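The data blocks that follow each hold one structure.
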Structure 1
Amino acid sequence: MVIMATTHSTRVSISLPKKTHKKLKKLAAELDTTMSELLLEGLEVRLKMTPNELTKKTIQDSLSGENIKKFDTINELFEDLGI
């Protein structure tokens, strides 16, 4: 029995400023990878970064100005953190 793996590809076009394109191309070369692989890896990482419920609530509180602690000195912050 012979099993052959097939690969299906889809072309995606992204409009980038030339300066950004050059930076991505340089970064891909420095990492010894292709631009496609670099972008796909970045997307995979980004998609895995889904915040949990506590993080979502904390972000929402921060954006709305609720439950925010303010400190006059770094020492007050450390004291509140117990360090």
Structure 2
Amino acid sequence: MVGDKFAFFLSTKKFEDFITKIELIETNEVGSYYKDSLSGMEIWLCPWLQGYFGEVPERIYVTCESVREISEEELDEIMEYIDK
């Protein structure tokens, strides 16, 4: 459907039920290039990535889900699950 929204969850730590992982190919002043293990596609991520993680990670585990309004408790559970 048009207008569907998704939330992506990224972690440098492997977590249960991740969908794919992306691995660093190259990084420079304009961003970082990763290869997606699921599709084999090359992905560019902007330099903001370093600010988010505090470094440019060698590997990022990824999952996504459909967005709906969630409670603070649900958000806490999600963050706890990812941080394991």
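Who wins on Kirkwood radius over Cα pairs in Å among 1, 2, i.e. which is largest?
Sorting by Kirkwood radius over Cα pairs in Å in descending order puts 1 first.
With helix-only ellipticity at 222 nm (-39500 (n - 2.57) for each DSSP H run of 4 or more, over all residues; to 500) coming out at -6000, pick the structure among 1, 2 it was computed from.
Traced to structure 2.
Tell me which structure, out of 1, 2, gives 9.0 once mean count of other Cβ atoms within 10 Å over residues 14-21 is calculated. Walk me through the intermediate numbers first.
Values: 1: 9.0; 2: 12.2.
So the calculation was done on 1.
Read-outs: derived from the displayed coordinates by stated rules, not from any lab. Quick caveat, the model's predicted, so the values are computed rather than measured. Cβ atoms are built from the backbone, for glycine too; each structure is taken alone.
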